[in-house]
1. If you rank structures I, II by FRET efficiency 1/(1 + (r/R0)^6) of positions 56 and 104 (r between Cβ atoms, R0 = 30 Å, to 0.05), which sits at the top with the largest value?
2. I have 109 for volume of the Cα convex hull per residue in Å³, calculated from one of the structures I, II. Which structure is it?
3. If we compute Kirkwood radius over Cα pairs in Å, for residues 128-167 alone for structures I, II, which one ends up with the highest value?
4. If we compute distance in nm of label points 7 Å out along Cα→Cβ at positions 120 and 144 for structures I, II, which one ends up with the highest value?
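Quick note: the coordinates plus some simple rules give every number you see, no bench work behind them. Computed from a predicted structure; not experimentally measured. Cβ atoms are built from the backbone, for glycine too; each structure is taken alone.
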Structure I
Amino acid sequence: MFLSLLKNRRSIRKYKKQEIEKNKIEKIMKAALLSPSSKANCPCEFIFVTDKELLAKLSKSKLHGSAFLANAPLGIVVIADSTKSDVWIEDASLAATFIILAVEAVGLGGCWIQIRKRKHSETIDSEEYIKSILSIPDNKRVLAIVGVGYPDETKIPRQEEDLGYDKIFFNQYVNY
């Protein structure tokens, strides 16, 4: 059931040294390509990175929060053509979400690494840094990287009683 998938999905940053099977990568690719986009523009593109040297470089994309990528067998860079869609951020976010859910569905673990509006260093943006490493053209924007691998950590599923039902409203915002 889909709700079970959502409860079990947790951000996984530690991975086993185990290669990901081609059929699992293909399923993740399909999920990315099946993600919805505004006006069916499909501005998103994806760079699947398995090269250890590139993953090590990408793990330095941000000042904080990307180092774990060096030990991931796969990193998926989510990019979009900003000239093709004025809502490329939303479209790319949906695509990254589909990727993360597909990762969980095929028995892997993953974690979103925010790139847009983050810094590689005091003087270089994370996006600029990644574009230079992966030869991404100027009209393409980098939203995020998803680190993927076989989990080498266990996290308990989210519990029903911890869900914030007080954040749900019907018809109007009413805060009693």
Structure II
Amino acid sequence: MKNTKTLFKKVKLLILDVDGVLTRGEIIYDSQGRDLKIFNVKDGFGVFLLSKLGIKTILLSAKNSPVLKRRAKDMRVVEVIGGILPKESVLGRIKRKYKVKEEEICFIGDDWIDLGVIEKVGVSVAVPDAPLAVKRAAKYITKKNGGEGAVREVVDLILKAQNLEKKIYKIVKNLS
């Protein structure tokens, strides 16, 4: 495994799986059959900070869920791609649209359906409860679980590797 500073230094685009990464992988259905998701506020604020620093984030999910668009708006995510399998089928379009190379993309996944993306991006990340094959293919395994700060852990690594931590206070100060 590469040194984390070296690994995360070139990241220009963060792509996130949703269920099991931004959430703990649980789905709650209400009495009308709508699904509810619980998101970690610190993960969301980390993604928001990245957006303020010019690093874009995309949500990439096998499921289409209306709640994703609402959460994405709060976090300043640039695009939500839902209902896509295989997930890696959209990588070419993403690279062209956002003018990034594979080595500049960081992806966080948690399950078998994420393996294709994990194998094709420069900075591949898995959460601790991912299947062994997914963790073996990833270049970094988070200490935190999905929905419990895994995304924020990676955001903080990106900020540190790119020496962007000093700019955060200025951003936060200007939020009010």
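1. Details: I: 0.75; II: 1.00.
Going through I, II one by one, FRET efficiency 1/(1 + (r/R0)^6) of positions 56 and 104 (r between Cβ atoms, R0 = 30 Å, to 0.05) peaks for structure II.
2. Working: I: 156; II: 109.
It must be structure II, since only it matches.
3. Numbers: I: 14.5; II: 11.2.
When Kirkwood radius over Cα pairs in Å, for residues 128-167 alone is calculated for I, II, structure I comes out on top.
4. Largest one: structure II.
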